[in-house]
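Every read-out reported here was derived from the displayed coordinates using simple, explicitly stated rules and does not represent laboratory data. All figures in this text were calculated on a predicted structure; none of them were measured in a lab. Cβ atoms are built from the backbone, for glycine too; each structure is taken alone.
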Structure I
Amino acid sequence: MTQHSHQTAPTQFVDAAGIRFAYRRFGQSGGVPLVFNMHFIGTMDHWDPLVTDGLAAGREVILFNNAGISSTSGEVPASVEEMAANAAAFIEALGLAKVDVLGFSLGGFVAQALTAANPGLVRRLILVGTGPRGGEAMATLTPEAQAAFGASYANPDELWLDVFFTPTEASQAAGRAFLKRFRLRQEGRDPEVTEMVAPAQITAIGKWGASRAGAFDYLREITHPTLVINGSNDVIIYSVNSFILQQNLPNAQLILYPDSNHGSQYQYPALFVGDVTRFLDAVVPFPIQKDADHD
């Protein structure tokens, strides 16, 4: 076990594909590491420490910024596939032959593309608050997302109350607790993203979400054990897209948390950590095809 946590893990750097990637590693070493892929305009410091530290109790956790994000060099790619290629280059630069991959929102697009392009690199896949290529209402930001990201907030962090949580009293209370945890790390905190990030990421999101014939065919080639998790009322990437993922991925299970929006894992961090831990630790999480055993 490393002596570091979400709050104290130092930012390290590794070079790959002409990019200087910023990353942090902490938790229980020796097994298959879990690599986190971040959401729209997020940095390593946008993860919830209850989630990262909770999962790090049983495995090594790796957080990183993709190209052009915060302390990582380069330009933000205008396609998910390029982001996925960068993620693969980063993982390989760390000398890792096999990883588990978690992707949240835009990071979930990247996680899918990474796994599809590099099936031997990935053991198990966790998709949170995300959707398939060409999913429902994914060609542009949803009206709710446009309203949230276009609004003005006295405290900029309160954007995430609208993006991640429902308007109910219980969900908003969970959101306010999350915002306190969100700012716990003070030393060595990542810089916020520049104004160049959002336009490039929106372009990539639009390409991924555009409707097309056979949009879901690629999912049937991802035979890895997969856990899909979302809120019951995700208005950023509509919850139906999680069902579409589960229906088209050959070895996927789906969990929807009640009275929750895009950030359901931050509303129910203990439940989320427990569900993910059971999935990753299971000898066989659920039946898989004989030719698709990635353990």
Structure II
Amino acid sequence: MIESHGLTKRLGGRTIVSDVTFTCRPGTVTGFLGPNGAGKTTTMRMLCGLSDPDAGHAEILGVNYRKLPNPGRRVGILLDASAQHAGRRGEEVLTLSALTIGADPAIVPELLDRVGLPKRAARQRLKAYSLGMRQRLGIAAALVGDPEVLILDEPANGLDPEGMRWMRGLLRDFADRGGTVLLSSHLLHEVEAVADQLVIIGNGKIVAAGTRDELLAGGGTLVRAVADHGDDRLARALADASLTVHAHPDGGFIVEAEPDDVGRAALAGGVALSRLGPSESAGLEQLFFDLTSSTPDAPDVPAPDLQEASR
């Protein structure tokens, strides 16, 4: 269980995170979505005790993270896949992690296999690792203590399509066995494919939260015209039918109507269509852009305060 109650953080006279409240329950994957600079990493740092909130509080497994005895055995965290000594070898990183929290280092070969790092990579120094390899190693480090909770910040960065599919399977299996997963990302389709519930943050505030079906209820119809007819002609046809439309970032429109009504409007306007159907993931994308369009594209948080980092 992860609980955030009104978390607020101010830095440099600016409110980075404001009144962030949500709950992640056992047996679920929660997708924490937002553009760069929205406050995802700042929120996760407060959840993990790396940054003190100016207001509100957070609990993991019923208590403040800092009050958990040997938290590495109960909570697996990956906030920065590059935060390892570049001169260490992969298997060395995991062995040290296991020894630090009192886990059996004999688990290291199994973990390396579980995250898809071959023996050759295990013996390589991290400076030779690609970003995707670092992500896999970081996830392995989060799993060393056989935790009940996983908190992962942008773990899909640097992963190829096969790696993303692997990660989805691993997280789904973890949750299905009763674990709690909080997964932050700006990659909507990857999170949507695995998440049970979604929390969307924009400009430091929660702008939507719920299950996928709840958020996309009445999501509408995605429609696109064939290339030689164009969006302008389609837009006129939809306007003539008094339908409410929203431009889609990849072309075409999300229409607040059933596909049959949209099809009839296009036919009446003499517009041939290349796509007509329920919006599905396109609806999530449109919802995301509609809710977060005012969020600046900026680093999520300045360099950590030295006093906080030393705690």
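For distance in nm of label points 7 Å out along Cα→Cβ at positions 223 and 271, find whichever of I, II sits highest and give me its label.
Across I, II, distance in nm of label points 7 Å out along Cα→Cβ at positions 223 and 271 peaks for I.
Out of I, II, which one gives 71, 46, 33 for Cα extents along the principal axes in Å as computed from the coordinates?
Computed on structure II.
Of the structures labelled I, II, one was used to calculate volume of the Cα convex hull per residue in Å³, for residues 7-94 alone, giving 90. Name it.
Label of the source structure: I.
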